[in-house]
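**Q** Next up: the structures, one after another.
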Structure P
């Protein structure tokens, strides 16, 4: 390290452990206040005098980089101390006297990964790794290459998220109670991936032996040594008590963490990876899981009215999703990736005939492309997302009203999707249950508007969390609540 930057030093504990690990991939964090962002920013500085070196630090969206006190501001405070370093805020990058560049970039949607096709990035950093998908991470890992003489490496920081793919990835370092295992902190493990499955070992040789059936052909054809296909990984946890500088300059931060409720404190102060925080989620995680195991509701809804809810889409803008309900038990569904007008009509009519659903019990999304159904299925009920809430209730629109009511119904245990339905493929090899659990995290409460009306976050924000996709599975799900808001009609019973 040059004389210009040697005064920037990590603290003992988490920061030193994070920066001194020889692993190809280091995932650091767990608890708040350990100095994760500082560690991520300082890491590539050791090589900024090496010609040909360079790095990119990723955040999920550009606003997350530019937010006040965020990643860019932190880089200005740190890199601004280095003699000769020049910032380019318009392109979010730093240039150093040697010509080395450290850039900050976003990957908002999975399609954005291909912006980096053909790139060679010696240093890759992920700030808040759980915000990224597994596909994003492993694609960018394939861009982690170097001809500078510095071995390519990847560093990531994160807070705990038990629903993230990261939880499974670092499982060996986490105990059954959700807390990091102290004696495994910083210990290297080795792995390779085969068809989205991991092959693990305590040494590279162990991984090669276990995965030789996969490696054999690649090694012969490429003449690349087998060990080059194996990556080393470690997880490094820490405590806010390691960050003496933070405690000295901002002691209130510890008090703020300590003031959180028991679950949030366990997650942020102590780094627990098992605690699930609902926060502003519409659907409680545990109650939502119950949807797939409330088997006693099959008897409750045995003779209940049947309904169809349909989220309409044509020509691949989103998926056409049709659900068939008996009471609040889903008994069938159909998903079509790309659909034309006649296909939508035919699909809805087919399910209606098959399950004896009267036209008056068909609900369809009448926004945009859904409007063509009006008149083709006489008596069907139109659902307009932006319409006023029913009965003058305090919601921003009908969509928000039905999502909030769906959340309440889930909380009361009123929904059931039996295994023969839940375990069927929804799309792209993903089951309905898996798709709904994925979308659950994107359905969140927005801040009340100036009238104090309750609302869900805009669809564009949901899409950011769902890699550019709409929450098709749950949009059709929440529409079932509209049936309970309609004027009462005589029930139709089924034997």
Structure Q
């Protein structure tokens, strides 16, 4: 059968809010109707705070501000929406005083993050916060739903992989160990057990955010890392009196941070309105383990998503998944089968039956061994479909008007491949929220059978369930939106493989 290339326009997916009301814009739905009805929605927000004395003050001031109305940055732009107030939107209180508050002195934080050895500096700084949370779990009866970790700008500045502390600030490393010495101890024996313990520090990623989240996975505590400068940019100025960094306007920040916090506290902001029953989406990601001597070794992570946008993150085994012939990572048959079985079991626990369709989203092709493993790991009634999603950088499409191509435009190339513009002009907002000519996603059905236009509609819907912000839509489907970030957290510590599958909120 001959295929005729053509351009089509997909209808904007709608979202479902309280009272089963539907709109296409998240802020419209939350303002008019409130979040999705659910018995999981939290009572008053039980938020714990770990911060310096200044950080705690800034947190309380910020919570006070979001309990009132925050005007939009620009009243003439549709995408700028005023923030009505947390309780007005979500129907629950966010108390100004935290359920638990833990103070870490600013000097103690600086003494840790200014250690000359970056590995030791980040590890010790993470320990300051991790130890407080673990002690709270053991000693306090009252639990919290979410921990706000409010960090000084110095932690952000020097808590990243390529950061270096200036000599004028650097403090001597407390442990007489270097990365080179730690590498040698991998294959050597030391009479001093302490040497091997100290060498373990160098198996942790040099990233404060990722390492803190990874080290807390076994506690199942949920955290939100926030910079002091995000909560009160006007408090941090340079010599000219200007804020040291540009941040979102107060209303936009409130929308984004409040939706993320509500979701992480087990609330359900919204879900897709028109979802086919029995469908499960999985994003597949490979992340090289930088602490492993073998460059072929990588960790495979799978993110399972449902109509609500929430799901589970599975960590597959670390192994030599890199294939030199293709320059890509591929699972063995056994590991692919095992991963598929875990996904089906998790789906069954939530729904009581196996999924009718299992869509596996990835950035590379699925080879024959992975494909056979996935197929053998699901029941006969489950249709497995593999979708490759990549950024298309060469092909561009222009509208006849002076506006960008509308979001939802699709150029069908064959029965199995299309370009899809998930970014573009949005009629509801009367603008294209971007700075350059929108680029499409390249969508291709690489294994299995499914109607291509249905695949495109599904991906359009999955761009609207990112609860880490309150956007009209994302450019990428949620299956791949956080793939790299999840992979970084899965490989940030050496023993994350012991952690059972956890909800997605633990990773964002």
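**Q** One of P, Q was used to compute FRET efficiency 1/(1 + (r/R0)^6) of positions 21 and 53 (r between Cβ atoms, R0 = 41 Å, to 0.05), and the result was 1.00. Which label is that?
**A** P
**Q** Still on this structure, please answer the following. Given that relative contact order in percent (Cα under 8 Å, 6 or more apart), derived from a single structure, equals 18, which label among P, Q identifies that structure?
**A** Q
**Q** So mean count of other Cβ atoms within 10 Å over residues 69-76, computed for just one structure, reads 12.8; which one of P, Q is that?
**A** Q
A short reminder: the numbers here are calculations on the coordinates, not readings from a lab. Since the model is a prediction, treat every value here as computed from it, not as a measurement. Cβ atoms are built from the backbone, for glycine too; each structure is taken alone.
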